[in-house]
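So, here's a batch of structures to check.
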Structure I
Amino acid sequence: MTGFFLPPSPGGDRDPELAYSELRARAEERTGSVPRDRRIAEIECRRSGQDCCLRVGDTDAANGMLVAAIIQTGRDTYTVHHVATTDELQAPSVLQRTDVYSVTEFG
């Protein structure tokens, strides 16, 4: 099992805990639900009619961007955050629990 990490961002080295806190705040803004404490390494899910696996640190096949974090908010929602390629903040993708087959946490 891999220990918790965030992929490096183009903006340089940042404190991973601070960066993760900011991603959690964006997840809450996007969904209106409080993020759970679990730290998710990967999820297997269905998106746009296709099964896929999203893993922190790997490229998202749907958009070619690097997955920065996967955060569960409330009981039924997951947000997928990507490494920003510009200074502009990108809204996370939102998945519902019915679209998620399995969740693997960091070890």
Structure II
Amino acid sequence: MNTDDLIKQSRARFDHNVAKKVLKEKYLAKMIFVHNEGMFRAGPELASTLQACNGLETAVIIDLYENPVKINVAELIEINKQRWQEQMNAWLLEYEESRKKR
């Protein structure tokens, strides 16, 4: 294998790693949403917090900006699940497309 081939392979790996980081930032940003005047990021952390409030109709939790927000627990659980799954599915599709290009 010559030097040019090695350089091309290392650039492809570097470009792939940069693309992965860009995808992650893109989809983490898309997971942010507003609920009852609070900003939340869909994901496992929010799901865990909401699970701790399971059985309650309303609860007060801290949003992304560390503000206490009164929320409807069942409604926020559903929004979190939906937003998380939507964005993870889109992220996976885009990731698989970028892997094929490599």
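None of the figures in this text is laboratory data; all of them are computed from the coordinates on show. Every value quoted in this text rests on a predicted model; they were computed, and no experiment measured them. Cβ atoms are built from the backbone, for glycine too; each structure is taken alone.
A few remarks follow.
- If distance in nm of label points 7 Å out along Cα→Cβ at positions 58 and 74 is computed and equals 2.8, the structure in I, II: I
- Comparing Cα Rg over 2.2 N^0.38 Å across structures I, II, the highest figure is found for II.
- Origin of the value 0.05, where FRET efficiency 1/(1 + (r/R0)^6) of positions 2 and 42 (r between Cβ atoms, R0 = 30 Å, to 0.05) was derived from one of I, II: II
- Entry that produces -22500 once helix-only ellipticity at 222 nm (-39500 (n - 2.57) for each DSSP H run of 4 or more, over all residues; to 500) is calculated, selected from I, II: II
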